[in-house]
Structure I
Amino acid sequence: MVPMLGQGYLQIENMLASIERELEATFAAEDAVCDLARYLSRGGGKRVRPLLTLLSARLFGEEPAAVLPVAVAAELVHMATLVHDDIVDEAPLRRGHPTINALYGNQVAVLSGDALLARALRLLVENAPAPVVVLMAQMVYDMCEGEVDQHRNRWNWHQSEEAYFLRIEKKTARFFAACCEAGARMAGATPEEWQACHEYGLNLGMAFQVVDDLLDLTGSSEKMGKPVGSDLMEGSITLPVLRLLQDEAVRARLLPQLTTEPLTREVVDRVIEEVRRSDALEYARAKAAEFALAARERLARLPGNEAARLLDRLVDQVLERQA
């Protein structure tokens, strides 16, 4: 996603390089945890969350030096959640590479995720003012709440769109919002400015997750590194499927087939076929576009500089992403 930003990419490239250097420095010690952390950090990733932190700071001038370790702390939190997700999902691969749980078992994977969270907390406490530490801690709590809610609602074919949107806000969008607010706060933004940054990130994160859920049903398994329909197979009910099941005829036809846990490949393919024949994909894309427009509206309230232009282009990249 990031290399497609076009003009201005050099600035992004420099930011990415600084993030990678800081990640390497964070895990420079020769111990077991650092060895696993280096394996995770070299496994790929778009670094969207630390980029949002740095770009939000640059809206208000050159960012203070302390913003970079806070941005890296955000990436460590993200890495930790991926490790824990892989344990819950019993996933053997992440971005085409063996997961920590596949290589070393769940116990080591749990401890690795916990260690990443601990290192993130230390970076935050050492570099961020108290309100930013509180902001990030609350975000982690909200994210866990969203994931627990998702797990408790697996196979719940009767849930509402409102419940879905609140869940993705907690598990994804509030993370984006916290990164944007943290960068703005640390760069000296006014309360009105950092609130606009927060709302930009929240709406961007909502669009990001809706698109992510679309890709689970329409994307390429080669690009995504997992089979198409993986979320559906494990009982995670996303917006396109919720939209599909609003059709009473389809609901009556499909619900008797949706009783196996997990779903068979045959049933998943049948649901995907129904989704593609309906207006569900178009409906979900329209919702993602609404969130993207709301993100741009918040961005328009902020300084119109190079960082703002890149944040605006990032909205396009979220809508256009293929993996």
Structure II
Amino acid sequence: MIKYLLQKEFLQIRRNSFMPKIIFIFPIMVMCVMPWVMNQEVKNIRVDVVDMDRTMQSQRLVHQVEASNYFIFNGQKATYQEAMKDIETSKADIILEIRDGKYLIAANAVNGTKGSIGSAYLSQIVSSRQPVLNSHFSIVNLYNKGQNYKVFMIPALMGILMMMLCGFLPALNIVGEKEKGTIEQINVTPISKWSFILAKLIPYWIIGLMVLTLCLVLSWLVYGITCQGPLLLVYLLAILLALFFSSFGLIVSNYSDTMQQAMLVMWFFVVCLMLLSGLFTPTRSMPDWAYLTTYFNPMHYFVDAIRTVFVRGGGFQAIAHQVFSLFCIASVMAVWAMLSYKKNS
């Protein structure tokens, strides 16, 4: 019986003029555009320089700032007050004052990220000009040696795609059946609710794994980035995440009467899970009360584990805790999804 239900679901997807396009165009757009946009690097920082020393060393520092790819050199100002006027009118972001061999960096922190990171960039340039006695420093990056932010973001984007495809689509599919009234016809048939639910979820699990494969290929072709660890672990994590979000989508659809209601509820939880997962910022930067939510957040375990495998090349032992936690959360949600679906025959 489930064979014919699966055939029905795939026929519905194929006959939908919009669904097949969005399933494949959306991942391509996300993988080819978002890694360039979702970047924590800050560039085009406008700098005013107030050089009161006018020495050869200070001028070399000014030329080094001018040659940096991160800064836009606004020119030299006669006084600090004149440079401050540029800050107040948003014509400059940072002031570098050189006086009596000392350096003052003043940043416009209205945009906190730009101010703090821009100050850090400028501090590195200034400190590199200072003589360091009896000390030698060397920095070795064990993983992601080029500090390429795309390597950091691509595994997380895979998680977002799995969340969207395996969570939203099944939920909207089932609620769509409710709105059309066709689910009532299925409920009076001898089809078991297990067969009906699996038929609704399996096509999207397959689509999710196909999209994951497409993402891995695009990561290699477009960026030259490949998985450093076993690919089987990446697929294992994707299957567990797909199980969670498809079960969660089913739960939402079981308690929703319209597609609009299901969409709003899904967005509410998905955005919270995504922002609290450590996808964009480290979870340890959160307040203690917010950090506690990561213990129940499957996206946190997925992002942590897939970055360990994809970037660091870790094996199963390195992510055993995340896999076990993700399996437990997904299993609880799957049982809840099955129990919450009521079939009246």
Structure III
Amino acid sequence: MRVLVTGGAGFLGSNLVGKFLDEGHRVVVIDNLSMGRIENLAPYQEKDGFQFIQEDVTEQSAFDALDDDFDAVVHLAAFKIPRYGKALDTLQINYKGTEQVLEYARKLDCKCVLASTSDVYGRNPELPFSEENSDSVIGSSKAPRWAYAVSKLFDEHLAFAYQEAYGFPVTLLRFFGSYGPNQHLTWWGGPQSVFINAILKDEVIPIHGDGSQTRSFTYVSDTVEGIYQATVKPEANGEVINIGATTEITILELAKKIKALSGTPGELKIEFVPYESFTGGKYQDVMRRVPDVSLCKKLLGVEAKVSLDEGLARTIEWQRQVTMGDAAA
């Protein structure tokens, strides 16, 4: 196959590129490097079948530069985390980028795999979250925290509308807490990234609320396997599929676990940050988040294999090397 990956210099994208190339496929990456890093793609620069194009997927020029010979498009480029603002960027970038990608897939009449998010389930209290049976429970429109979830819900509906109108297959993937090498080292990368960074530097860990909110974290190789199989298998066509691990852990326990696995001296330093202290006191958190992954197992034959302890240990070691390298520089 020849595959176009948007956002391919980012965390998931760069790991997915390696998977496609290892399996003998050809890959073209589009990324504007606003959040992705060209260093993430360094291992592939000299490989046959790899090409990188620095363009913005919200612009038509990004697709005008292509030769229109692709079997599938995997759309990972997105903007997120309006926790501290930037809701307008989140809504506009995600809509414009997805529309451009879907238009391009329509033109080529090729499969389109789009990254969605577990955030679309919102505040639904019933677990685990099922693609078919769990409703989206979104909070107030005055809370900018929901801009990302709403943008991805719109993307999902837009994708299925394109599939109905034009006949090419789409697949929507809802990710749950992916982490691992190449993750962004800020909140963009998730709480585990921030916690690891703080612990390695003997700094205070900021925990929103009281830390009792839970998440399910998925090691990057398991997420990538799900994306890969969803791209190559026709069984995924026309489906929404959860991709994630099912181990549930509180954010406070996550901080304690990372501290123990890091082997760093001293006590764990934590600062609890009240929700009322940011976004004008309008932040609304999701208190529990666990996927139903039965459809992923059935259609893709994929199940998370890397335990949380093993995945965190690998990620801590990778982040330690990155942190030491930055410090040396």
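Match the computed value 16.8, 55 of Rg and Dmax of the Cα atoms in Å, for residues 77-212 alone to one of the structures I, II, III, and report its label.
The value was obtained from structure III.
For mean count of other Cβ atoms within 10 Å over residues 29-36, which of the structures I, II, III scores highest?
III
Given a value of -12000 for helix-only ellipticity at 222 nm (-39500 (n - 2.57) for each DSSP H run of 4 or more, over all residues; to 500), calculated from one of I, II, III, which structure does it belong to?
The structure behind it is III.
Identify the structure, out of I, II, III, from whose coordinates distance in nm of label points 7 Å out along Cα→Cβ at positions 189 and 261 was calculated to give 4.1.
Values: I: 4.1; II: 2.5; III: 1.3.
Derived from the structure labelled I.
For which of the structures I, II, III does the calculation of mean count of other Cβ atoms within 10 Å over residues 13-20 return 11.0?
Answer for the origin of the read-out: II.
Say we calculate Rg/Rh (Cα atoms, Kirkwood Rh) for every structure; which of I, II, III gives the highest result? Could the numbers behind the result be given before it?
Details: I: 0.97; II: 1.12; III: 0.95.
When Rg/Rh (Cα atoms, Kirkwood Rh) is computed for each of I, II, III, structure II gives the biggest number.
With distance in nm of label points 7 Å out along Cα→Cβ at positions 45 and 61 computed per structure, which member of I, II, III shows the largest figure?
On the way: I: 3.1; II: 1.5; III: 2.3.
That would be structure I.
The numbers here are math on the coordinates, done by the rules we state, and not lab data. Quick caveat, the model's predicted, so the values are computed rather than measured. Cβ atoms are built from the backbone, for glycine too; each structure is taken alone.
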